[in-house]
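Chemist: Each structure below appears as structure tokens.
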Structure P
Amino acid sequence: MFSKVFVFTINRVMPGVRLDVFANLDYTAPKNEDRAYAKGAFYQDTVHLVATPGIDVTSVYFNLFPDGHLEKDELDCLAHELGLGIATSFTKDERYRDQFDLVYDEELHFEGYMDTYDICVGNEQKHFEEDYPLPHYLKTEYELEEFWTNHYGYKEPIKSIYRNGIPLFDLDSFLQKDRWCIIRIIKLAFNDFKVEIEGHNLLENDELSFDDAIERRRIMSYIGQMTAIERIQNHGIKDGCLPYMELYFSTEEHNYFDNYILLERVRNYGLTIDDLQRAVYYVSSKLHQGSSTDWSRIVIY
């Protein structure tokens with residue numbers, strides 16, 4: 001869930017284990033490990049998860065908003081999202097805000113697994129097996145591309161990923177979804193950009209409802225975080241085409257979160273990270289969002 005731009009630290013806090021998730025929003029620190037302690041203090045935007053062996057509970061603490069707190073329904077949504085498929089229930093102590101405990105079935109057991117991956121990188125085919133949990137649970141081609149590029153340090157772009165023989169992205173299946181859109185960013189001359197949107201039931205309305213606005217903010221958050229990472233895969237300029245990028249978004253039905261946006265695929269044909277940073281203004285204008293907002297610092301789950 002917290003898979004955008006974050007720094008993770010894991011510490012043994014006897015008798016338990018503590019995972020701290022820091023929002024990576026201070027770009028003055030040169031290294032990731034320094035960012036969690038930039039300017040001599042912890043980030044204010046943090047999530048803390050504490051697990052104790054032998055006790056079927058994980059305690060979750062949020063410190064996301066220095067000037068405020070999570071609303072009750074927001075906290076409920078996060079509890080349901082984090083506990084989905086593993087927790088039997090969650091509890092909250094009304095004396096304390098912004099925290100809850102996930103309660104597990106004491107008989108809960110995770111079966112072992114071994115996933116196979118077939119990845120095309122540049123002109124090379126790679127086949128391997130892994131039992132890492134993170135790529136096992138990641139949903140989209142974009143997430144898996146970022147993960148394996150980081151893990152193995154691939155210099156060339158990933159063209160395709162299969163997990164257990166199934167492609168992470170299939171265009172025909174994507175176009176059959178109830179709600180999807182493709183945002184196309186085209187670079188014109190003199191650092192001017194054109195934004196085109198193709199879609200079905202997503203980003204089609206110019207008169208925005210509350211839900212439409214939330215969806216668009218989530219999409220802008222994805223694009224803004226891509227500029228913050230300062231790295232995008234580049235498949236090269238297509239013959240006879242201007243430099244352009246395509247971002248494939250869809251929505252997923254979810255029990256507790258409305259407007260659950262997935263960034264399924266990114267294909268970049270010649271844009272640089274500087275181009276994308278300049279293009280954010282044009283995208284936000286096209287989506288009727290705040291063009292003065294620094295979207296690289298906006299994280300919306």
Structure Q
Amino acid sequence: MMPGGQIESSVFVVAGARQFSLGAELVDQLANLAPLSTILAIDLEPLNPSAENVLVRRFNLNPFDEQRGFQAWSAELHEMLHLPKRSDSSQRPVRALFLGAGKYQVGRYECSTAEERAAVLGCNVAGKWEVLHAVMRLNADLGFDNAQELDIFDVGSFHAVRHSSYRALYNPTKAAGLELCRVLLSGSEVRRAVHLAPGPIDTPMLHWNHWVLKEHGDPGFLTLVKDRCPSLYRSVFREGDWAALAAAQRELRFEDETVRDVFGRYVHRRAVLAQTEEGITSPEIFAEYIANQMLGARTGESSIVEVSSPHGHFRVSNRAF
């Protein structure tokens with residue numbers, strides 16, 4: 001064991017690790033804090049490996065998008081998790097799984113489209129649950145008891161815990177993850193389950209919500225900045241930097257005059273939210289908290305963890321299942 005109870009050589013799986021996401025920050029934290037371990041990051045839009053101990057797999061975590069059918073998609077996922085055996089050690093179990101893949105949606109259920117329902121249900125339920133099955137099956141095939149080895153960290157939402165309106169599609173998918181944790185624990189099928197119920201996190205999901213859904217900004221501009229000007233993305237959409245916005249417009253040759261008007265409203269909306277009891281949670285601070293939970297002495301209890309940042313101060317509240 002390393003200082004703090006960290007297991008010297010483990011495998012961690014992060015499902016949902018696209019650029020600027022909570023999962024991406026968690027990958028970086030684990031890579032830095034557990035250099036002898038292997039971190040497998042899975043996403044349709046994978047990161048560039050941040051360290052030698054990070055393995056990136058590009059994979060669509062929504063089986064509804066697979067034209068070959070669910071069984072073919074599932075078989076590919078299971079095969080992908082069979083990591084190369086290290087020459088200096090025996091095969092290792094997956095010690096912790098982060099289920100962070102998710103698709104956000106808000107609106108009246110009757111107005112939802114088939115495309116929206118497929119995206120939310122496919123990713124938030126079928127995709128996440130199948131990743132969990134693949135990890136549990138892998139450990140079992142290697143001769144490891146998940147009840148002794150595996151911790152799962154499932155990402156839910158404040159919205160589901162507090163029953164926010166107009167999320168009849170989104171909220172039940174998060175509540176399903178909470179129920180899955182409960183059932184796994186009652187059957188002693190995993191060592192520990194932590195259901196994370198965060199408020200707003202400063203990631204592209206929140207930025208999209210504010211920029212597109214709330215302020216009716218051009219979704220193409222947000223996507224272009226993220227994909228083509230990543231060095232400016234944080235300054236624009238997290239820091240509200242007007243100079244960075246102008247630089248992004250110049251670099252992208254994006255001359256739509258409405259962008260600056262939308263940006264003003266966007267920055268104001270963020271400032272108001274940041275001063276509420278929910279606040280806006282930094283993905284870096286949140287990821288550090290999760291990484292420490294994964295890597296600390298393996299005495300942590302299963303719980304529901306509500307996460308918020310009232311007036312900018314990170315806060316967690318634990319309660320039993």
Structure R
Amino acid sequence: MGLATIDIIFEGMSASCATSLNHSVSEAIIGLDSLLTHAATALYGSIVDPEVDIRRTDEPGRYEVDLGFRSNIGMARRAELSAVPMFTDPDPQIVMRALGLAPHDLVSESEESLSTEEVDGVLTLLLELAGREVSQVFFMRDCVDVRAGGKKLFHVSRASYQLFCNIEVRRGLAALGKALADPAVTGIRVLDRASGAVICALTAAEIGHLRMPKVRDVKLTDTVVTVALQLAGPVFRTDEGWLFTDGRQEVRAQMCDEQFLRVVDNGIFPIEPGMILIVNMRVQSAQVAGKLTTDCSIIRVLDLRDSASHLPMPGIA
């Protein structure tokens with residue numbers, strides 16, 4: 001299945017400073033092992049059995065890092081049945097590339113956009129974000145655009161995005177960054193072992209960029225959709241909203257169309273269970289304390305239909 005190899009150098013360490021005597025570097029090495037293991041699992045699931053080998057070299061502060069996959073006939077058969085190319089031919093280099101720990105192609109100035117920046121891997125994305133929180137995420141077929149305030153978008157692969165969101169991967173990167181807080185470590189360099197080219201270089205200024213973010217509540221979606229709803233219960237003003245059914249499940253929504261409310265409140269047209277409303281409904285979903293919450297609000301009633309007095313009409317185009 002191949003082997004992905006890099007070298008990592010903790011600069012400033014003396015020959016007499018063993019890893020076991022430097023807590024920060026020890027934690028970074030452990031974090032790197034965990035980082036690669038969880039990254040491989042996040043991208044390939046149970047298809048691969050990742051094996052990480054980290055060895056200290058004769059050069060002070062330099063370590064050889066290998067990532068490989070143990071073969072598993074049963075999992076290989078499952079991957080073959082899935083018919084997904086990524087799973088049928090798992091490659092450790094894909095994991096390294098998604099993390100930003102593999103050599104990357106340079107983008108010419110003519111290919112760069114003022115509003116979108118191509119980012120190669122999680123580590124590069126974190127350095128570009130520079131500690132700013134993500135404000136929006138846009139999903140495309142194979143890629144994801146990430147925005148952190150302002151107008152600029154960072155364009156990343158789907159694999160990089162998956163690892164960017166993974167808690168264990170982020171913990172491993174944070175442990176790597178913490179090594180820079182040790183006065184004995186003046187910098188960290190990641191090298192491609194085959195060519196000796198520097199993949200990335202970190203200094204103490206990047207510690208905050210790699211820090212594990214606090215878990216917080218986030219808005220997931222905020223959209224306005226046109227839907228048909230059937231009134232399921234008596235109409236009255238309530239903080240819990242009006243109760244409808246969409247033909248498959250109950251929907252509780254706040255009625256925010258003030259003009260419609262005035263018509264209903266003044267008894268101009270009676271509103272009864274069973275009536276169908278065509279509406280513009282705002283749907284807001286959030287992840288709160290690890291749970292999904294969804295709030296619905298009707299911002300405009302487009303049509304009101306009563307099967308007892310109205311002919312059936314097509315829906316809204």
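Nothing in this text is a laboratory measurement; each read-out follows from the coordinates by a stated rule. From a predicted model like this one, the values you see are computed outputs, not experimental measurements.
Chemist: Tell me which of P, Q, R gives 57, 35, 26 when you compute Cα extents along the principal axes in Å, for residues 82-185 alone. Each step should come with its number before you reach the end.
Modeler: Numbers: P: 57, 35, 26; Q: 54, 26, 17; R: 48, 36, 27.
For Cα extents along the principal axes in Å, for residues 82-185 alone, the value 57, 35, 26 is produced by structure P.
Chemist: Could you tell me which structure in P, Q, R was used to calculate log10 I(q)/I(0) by the Debye sum over Cα atoms at q = 0.08, 0.12 Å⁻¹ as -0.40, -0.94?
Modeler: Working: P: -0.40, -0.94; Q: -0.37, -0.85; R: -0.55, -0.89.
Structure of origin is P.
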